[in-house]
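Have a look at these structures, which come just after this line.
Nothing in this text is a laboratory measurement; each read-out follows from the coordinates by a stated rule. Only a predicted model underlies this, so the values are computations on that prediction, with no experimental measurement involved. Cβ atoms are built from the backbone, for glycine too; each structure is taken alone.
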Structure I
Amino acid sequence: MRIVLGVTGGIAAYKSALLLRLMTEAGHTVDVVPTPAALGFVGKATWEALSGRPVRTDTFEAVETVNHVRLGREAELVVVAPATADAMARAAAGLAPDLLGNVLLTATCPVLVVPAMHTEMWQNPATVANVATLRSRGITVLDPDSGRLTGLDSGPGRFPEPERIWAEAQRLMRPAPGAAPGPGSQPGPGTATGPLAGRTVVVTAGGTREALDPVRYLGNRSSGKQGVALAQAAAAAGATVRFIGGAMSVEPPSGAAVTRVESTQELHDAVMAQCADADALIMAAAVADFRPTEYVESKIKKAEDGSSPVIHLERTPDILAGTVRARAEGVPMPGVIVGFGAETGDADTSVLEHGAAKLARKGCEMLVVNQVGRDLGFGQDINEVTMLFADGRDPVQAAGSKADVAAAVVDQLVGLLAD
């Protein structure tokens, strides 16, 4: 496939070099079109070395090929990453002061725009209006992540990880059969292609929080990154994805029907409601096992005598086992249920032994087991898992980025649904 990767003048341009590598390693032909400002962050030599193709930025370069029109016409996908507030404003206004602007005006293929900027810029009414304009024209604008920005800033506006961008790009690369592609065109209902086409997959992600008082809660370190990657991988395989997200440090996947929850009970209710007509459930959420038996209506104060409050806990609903049990009782539930086992191991039992015992207890078709800790699993960009199966087939291991692990899990899900 012919891809145009537009790069505008933001510090996140260096991450686009990693995105370019993902594209070329997948076998695609990529023409990089940086703006002049982008070359102030990453030079032309880097883009040419990674793409293996000449890089041009000016409308008057390669005029003998009518390059400013040819690139857009021949492109089968255009990705602008990063997209600054200025670049989106020019695109929304239909301006073309450089080669990238001309590409956007002539492209008839899906277009993916990936913003990256300071929080104030992202939330400015002008930017909000420009994003709405681009989306109204069929262009896919990926919401930025929240997190550390340039300098000491932190908040929404962070450039998403290249794996997340590439997963969204791959979703846009599936045209509806027999349909002429247009800007931002996406498969319509029943027209998606891929091994999960026609299937509905429910994915849960993030952590649940159990309120103690109006300001405090019991929670965990889950970032939601693995769950978002799973939703993106399922969508890339053609599935209709319903995403249920708890507390997360990343944005939900675009293109999925998103439901946000906080407590384990809210997650339980959402799963039961959305799984009734689904083909598969991937329970990647990190569910709190316990909650306070009593919610205190006002903030718990420090006692003057120095004593500490006593907090009594009770078990939360076991959502994974509950869906399996409900299915056995005749309640409509997915035919394939995938659980996750975040384990730490102990002096007597290994992580995999804990995982095997959990698979037997829960009764799901597959359990994805990974070791977690302060610097393992939660919040990290890489993961290492072992997939265990109720039917006794050999375990399958997967490691790498969370997008890589998600792809491996979805591959196994495809096999289970086929069986």
Structure II
Amino acid sequence: MRFSKSFVKTLRTAPKDETARGAQFLSRAGYVHKELAGIYDYLPLGLRVLENIKTIIREELDRIGCQEVLMSSLQNPEPWQKTDRWDIKKMDIWFKTALAAGGELGLAPTHEEPMTKMMQTYISSYKDLPVYVYQFQTKFRNELRAKSGIMRTREFLMKDLYSFATNEAEHEQFYHAAEQAYKRIYDRLGIGNDTFQTFASGGVFAKYSHEFQTLTDIGEDTIYYNADKSVVLNEEVLNDEVLAELGVKREELASAKAAEVGNIFTLKTKYSEPLGLVFNDQDGQRKTVLMGCYGIGVSRVMGVIAEKFCDDRGLVWPEQIAPYKYYLIGIGEEGSKQAEALYQGHEDQILYDDRNLRPGEKFADAELMGIPYRVVISDKTLADGKAEIVNRATGASELVDLQNIL
């Protein structure tokens, strides 16, 4: 990417109603463009970050035997009516639209119903199971309060995974594999040390579900944890019965604000039963498929990382999800010539600031954008055959031989 050819410009100010610091930087640095409250466009840099997050998630899910699909956002009312979730009084986050020929469609807030209905075509025998299917899909939820930038929006990118099993043991085996995959995902995203698997309400499906909560002052949830963080609970399940079952005392727990970055649920037959998803077992008996669901809000994770990895000057992306690894600046006639030569052949790694601006303005934009390494090739450093590399996260600077710069 040549900065001079990009339509994106860094901004001095963020949208007036953007209060979260990371969200302000995402707008000012040209990663996102705010359309309305809770509705954002992803610009070239922001899209690259999203794709890098998706790649990490995809690799870990494929590793445990999952298959990727892409389903429609437009929703047929029929399966939702069968599970009693089409009525706006039962699920108040629907966006619905009228068809020109009459009738209604919905914009998917999640995909349990359509995924279950689709599987009726492909599951009929125990030989067809287990199946693990996921997608990256835009979801729509009519949130009462959209806030914290891209952390809580009305339109967002989600990874939703669904498991289909013949029995409890088969389901539990995959559930545990998904837990471990999620932990690897958060480690690779750079937030593993501050992200905890948390006991939460299982609703009508099970006694507990599990959330993955990342510590952050801007988080909407409060979590409670013991000294070694081996037991972590969402505030919603903090009661004497749960504490006794988990073997901890209230006075042993500290609390902190956190943001949910994922969740996993045992669904049992909540959706498969009303939708008639059944199979013939080895004895020819008809049985109902057992299900689980596993979500990660991809754009939400991006927002959480932006909040956690920023300072007074701008964003500080972890290297593995940054849009580019290097922010390249040439200073002086020979420095600019060598910068141009370095850029050629390394376009996927380098954001090249070739604009006709003062070095100080380029340095400020490099810090605002949060690219992991700033590479400066100047006439001064070239006198010794060197270029300067500055680590955005630590501020450390070193001179490196030009031929070994990358």
Structure III
Amino acid sequence: MRLSDLDILVVEPPAPGWGGRYWIFVKLTTADGITGWGEVYAAAVGPKAMRAVIADVFARHMAGENAENIELMFRRVYSSGFTQRPDPTVMGAFSGLEIACWDILGKIRNRPVWALLGGRMNDRLRTYTYLYPEGGEDHARFWIDPEMAARAAARNLARGFTAVKFDPAGPYTIRGGHMPAMSDITRSVAFCRAIREAVGDRADLLFGTHGQFSVPGAIRLGQALEPFAPLWFEEPIPPDDIAGMAEVARAVRIPVATGERLTTAAEFAAVLRAGAARILQPALGRAGGIWEARKIAALAQAHSAEMAPHLYAGPVEWAANIHLGTAIPNLLMLETIEAGGGAFHQALTGHRLRWEEGFVIPPEEPGLGIAFDEALARAHPYRGDRLHLEMQEAPCDYARGNAFQGGAPRRD
């Protein structure tokens, strides 16, 4: 089971591109010819530079190692450069490679990954999706129109979803936390009201933000949303201000969720110790991989916190989330992209991942349980140099209002 070869694919999903501008897949092969697939979540450097980071992490810390020695390889990477601290780019590279190791281990043992993580705890895994426009709708208007969002929520309720996420309170700027414009608060309330009226008590509302507010700004917004009983208030302030997030959690009667931009158990433990959040959202392609996420789940369990693995990426990270979610007792729900991940997700995995009326059914096939379509992935290379997701430089506009285009990447 010695790790021998690495291949890296940077894939551009076809329009509309839900899931980001590109996805980074890694293929590991052992000396005896067993292959495993993994996925690296969004990085802070461009795709060419990220390729070099992934290749360096593999060559320096993993090549020639037994694929079973995941903890040993993690400690090498975590300690690299005399650091012994979380590094989101380096740990992101390792995360994708680590997921591929689990795919290999499951294939060698002829068992699904969840069976190697403690066995099956959950037979059906609840899922949620962002609200997305349909093909004939005005995409630009969709992100600021509460009635269009309500119709999308009703569509997803009919498909079987019992939770939907939306994030109308932009902008996401490089300037750190800001006070929301009153118009952003008004729009957010209108979204919650319209969606709640559309779904009643048959679905939860998940209010998304991406760390864009100051502490008092997040409190103002969160308190305005309380009458609509969202299940969570996601990352309302920048993720590194744990004390500030705990202040928001104490002041707002909506559970705070965070974790998309955190990495390793060290950062999640700090969140739990501070009481900053009771819903954790690790992105397995950044947080350290499957084994590190299993540790995070155990920490969360000890703090009466729940897990809701994040997904704004491709289907290999989704598969990793499914195996983790199958094995843990404190799963709240999994993020997915539309019903079953969307057509491109399903095609890349060989249509092996089953989504049925709002729930994922754990796979029984060995490894991650997917038949990755390498030819299809290679037929959609990403040739640009922009980042997976990008924040705007302009500040919040208090005069003319703000509009955030959801998770839709602008085409290069």
Kindly point out which one of I, II, III the value 36, 26, 12 was derived from, the read-out being semi-axes √(5λ) of the Cα gyration tensor in Å, for residues 118-333 alone.
-> I
Test item: distance in nm of label points 7 Å out along Cα→Cβ at positions 22 and 342 calculated as 1.7, pick one of I, II, III | III
Highest-scoring label, criterion being relative contact order in percent (Cα under 8 Å, 6 or more apart), among I, II, III = III
With distance in nm of label points 7 Å out along Cα→Cβ at positions 246 and 326 computed per structure, which member of I, II, III shows the largest figure?
-> II
